[in-house]
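Below you'll find the structures, each written out as structure tokens.
Please treat every number below as a calculation from the coordinates, not as lab data. Remember, predicted model here, so these are calculated numbers, not experimental data. Cβ atoms are built from the backbone, for glycine too; each structure is taken alone.
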Structure P
Amino acid sequence: MLAKITSKNQITIPKAIMQQMGKVDYVRVSFEDGRVILTPTMIQSADVVRNKLATLGITEQDIEDAISWGRKAF
């Protein structure tokens, strides 16, 4: 099957493919050996938070330090 790429780099996944995938809101996109791979993915709220923390470079120790600081009596 062919799917056209729009000027905004968007594609429409053919209906026959979507029916095989089932209800999917998100896909992970990767590029391997010259192929674009779409993998159906469920996003959990905790996953979003973990990814944001990783992007910001915040470690578990940073979080523990912040909690300790926040619990100090002023």
Structure Q
Amino acid sequence: MLDDNVNPAIAAHRGRVVVVDLIDGRASIRLEGGCQGCSLAEVTVRQGIERLVRAHCPEVIAVIDITEPFYTPDKR
């Protein structure tokens, strides 16, 4: 689902999302490339990726972003 619906859209920003783990309906994802450290990454995850994943995969109850940003929020 990510390869067909999400990654082509964020590839325009040289980004990619991968599923790291799926435990008890919680999908852990990591943003890579241009998405890692982007100031709009949280918006992309909550309003885009999470909505699509939950719509296509009803067994997923939450999407958890485990991306390690290049910088901490206090240094924005």
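Hey, helix-only ellipticity at 222 nm (-39500 (n - 2.57) for each DSSP H run of 4 or more, over all residues; to 500) derived from one of P, Q reads -12500; which structure?
Only structure P yields this read-out.
Suppose you compute log10 I(q)/I(0) by the Debye sum over Cα atoms at q = 0.18, 0.24 Å⁻¹, for residues 15-54 alone for every structure in P, Q: which one lands on -0.48, -0.82? Derived from the structure labelled Q.
One of P, Q was used to compute distance in nm of label points 7 Å out along Cα→Cβ at positions 7 and 23, and the result was 3.7. Which label is that? The partial results should precede the final answer.
On the way: P: 3.7; Q: 2.4.
Going through each structure in turn, the value belongs to P.
Suppose you compute Cα extents along the principal axes in Å for every structure in P, Q: which one lands on 36, 25, 19?
Values: P: 64, 26, 24; Q: 36, 25, 19.
For Cα extents along the principal axes in Å, the value 36, 25, 19 is produced by structure Q.
Looking across P, Q, the calculation of relative contact order in percent (Cα under 8 Å, 6 or more apart) that yields 31 traces back to Q. When mean count of other Cβ atoms within 10 Å over residues 47-54 is calculated for each of P, Q, the greatest value falls to Q.
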